[in-house]
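Q: The structures come next, written out as structure tokens.
Since every read-out is calculated from the coordinates, none of them should be taken as a lab result. Keep in mind that this is a model prediction, so the values were computed, not measured. Cβ atoms are built from the backbone, for glycine too; each structure is taken alone.
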Structure 1
Amino acid sequence: MKLILTTPTDQEIVITRVFHAPRELVFECYTKPELLRRWLFGPNGWAFEVCEIDLRVGGKYRYVWTGPENASLGIGGVFKTIMSPEKIVNTQLFDDDWTGGEATVTLSLSEQHGQTTVVTSILHSGKEARDLALQSGMEHGMEMGFERLETLLNTL
């Protein structure tokens with residue numbers, strides 16, 4: 001199944017994707033650096049250079065990808081809620097803040113009949129920030145990652 005992207009409010013983007021794997025395993029793939037590095041990387045020519053996760057309320061995460069022509073994309077934030085394996089809420093801020101401020105990301109996982117539905121809600125600082133994120137083509141990059149995640153899940 002391909003991802004479904006909706007915009008329920010002027011500030012929010014919601015991405016939904018179903019994976020054919022148990023929720024606990026999907027949660028691990030989102031929270032363990034050694035697994036995250038295997039699927040959350042950019043297009044060809046990009047490398048996932050930094051993947052740091054302190055998975056606790058108040059803990060921080062930091063990701064940095066590098067690409068062609070010395071391109072770099074860094075992002076980080078703080079974990080606000082962790083309910084393993086069903087929910088994570090964290091802040092999100094890009095190093096080069098092209099989206100107009102900190103966002104709040106809620107990752108929700110629910111399982112039914114061995115399939116896990118992952119819903120990612122990104123609450124931006126405003127409509128302009130949300131629209132900039134939408135214009136970035138984020139859903140194409142996310143779907144590439146989700147396809148790699150589906151393949152990874154099938155091997156674990």
Structure 2
Amino acid sequence: MEIILKKDVPNLGYKNDLITVKNGYGRNYLIPKSMAIIASETNKKIRAEEVKQKTHKEEKLVKEAEELCKALEMIALRIPAKSGTSGKIFGSVNALQIADALKKEKFEINRKIIEVDGDSIKELGNYTAKIKLYKDIHAEVKFEVFGE
């Protein structure tokens with residue numbers, strides 16, 4: 001039985017995939033749970049149009065993400081932190097402080113997509129944060145943590 005998935009199904013496929021499954025699995029599980037529809041000619045045409053539109057939107061998102069990636073990699077951030085004489089920071093620097101520093105540079109980046117090695121930084125120095133902009137597009141932002 002040919003079906004079109006309406007949702008991502010683990011170990012089976014992703015949304016809008018056209019797949020073949022056993023009749024019982026399709027009729028008794030996937031279709032009643034609104035995970036799939038039968039792949040009739042009409043549904044195949046609708047799927048083709050959705051895939052075409054999704055591809056166009058995705059190309060636009062990829063282009064925007066690549067431009068943002070280039071812009072982010074050009075900047076160098078400076079993040080102030082209170083520290084002791086040994087170079088240890090009172091507290092830590094994490095994704096929230098990096099997002100605030102980026103906001104001052106006029107980049108609106110969600111802190112949840114910023115990855116810092118070890119989740120937080122506890123010493124003064126130079127570091128790199130990885131920002132996941134899109135599926136396979138990552139920007140690496142260099143920043144310096146300095147004592148106030």
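Q: Assign the value -10500, calculated as helix-only ellipticity at 222 nm (-39500 (n - 2.57) for each DSSP H run of 4 or more, over all residues; to 500), to the correct structure from 1, 2.
A: Here the read-out was taken from 2.
Q: In terms of relative contact order in percent (Cα under 8 Å, 6 or more apart), which of structures 1, 2 is highest?
A: That would be structure 1.
Q: Looking just at distance in nm of label points 7 Å out along Cα→Cβ at positions 39 and 127, which of the labels 1, 2 belongs to the structure with the highest value?
A: Going through 1, 2 one by one, distance in nm of label points 7 Å out along Cα→Cβ at positions 39 and 127 peaks for structure 2.
Q: Another question, if that's okay. Quick one: mean count of other Cβ atoms within 10 Å over residues 55-62 came out at 13.6 when computed from one of 1, 2, so which one is it?
A: Answer by label: 1.
Q: For FRET efficiency 1/(1 + (r/R0)^6) of positions 71 and 103 (r between Cβ atoms, R0 = 25 Å, to 0.05), which of 1, 2 scores largest?
A: 2
Q: Comparing structures 1, 2 by mean count of other Cβ atoms within 10 Å over residues 7-14, which one has the largest value?
A: With respect to mean count of other Cβ atoms within 10 Å over residues 7-14, the highest-scoring structure among 1, 2 is 1.
Q: Given 19.5 as the derived value for mean count of other Cβ atoms within 10 Å over residues 23-30, which of the supplied structures 1, 2 does it correspond to?
A: Structure of origin is 1.
Q: Between structures 1, 2, where is distance in nm of label points 7 Å out along Cα→Cβ at positions 63 and 87 highest?
A: Top value of distance in nm of label points 7 Å out along Cα→Cβ at positions 63 and 87, among 1, 2, belongs to structure 2.
Q: Here's a follow-up. Given -0.50, -1.08, -1.24 as the derived value for log10 I(q)/I(0) by the Debye sum over Cα atoms at q = 0.12, 0.17, 0.18 Å⁻¹, which of the supplied structures 1, 2 does it correspond to?
A: Working through the options, I get structure 1.
Q: Still on this structure, please answer the following. Given a computed value of 2.8 for distance in nm of label points 7 Å out along Cα→Cβ at positions 15 and 111, which structure among 1, 2 does it belong to?
A: 2
Q: Starting from the value 5.3: which structure in 1, 2 was distance in nm of label points 7 Å out along Cα→Cβ at positions 31 and 79 calculated from?
A: Derived from 2, not from the others.
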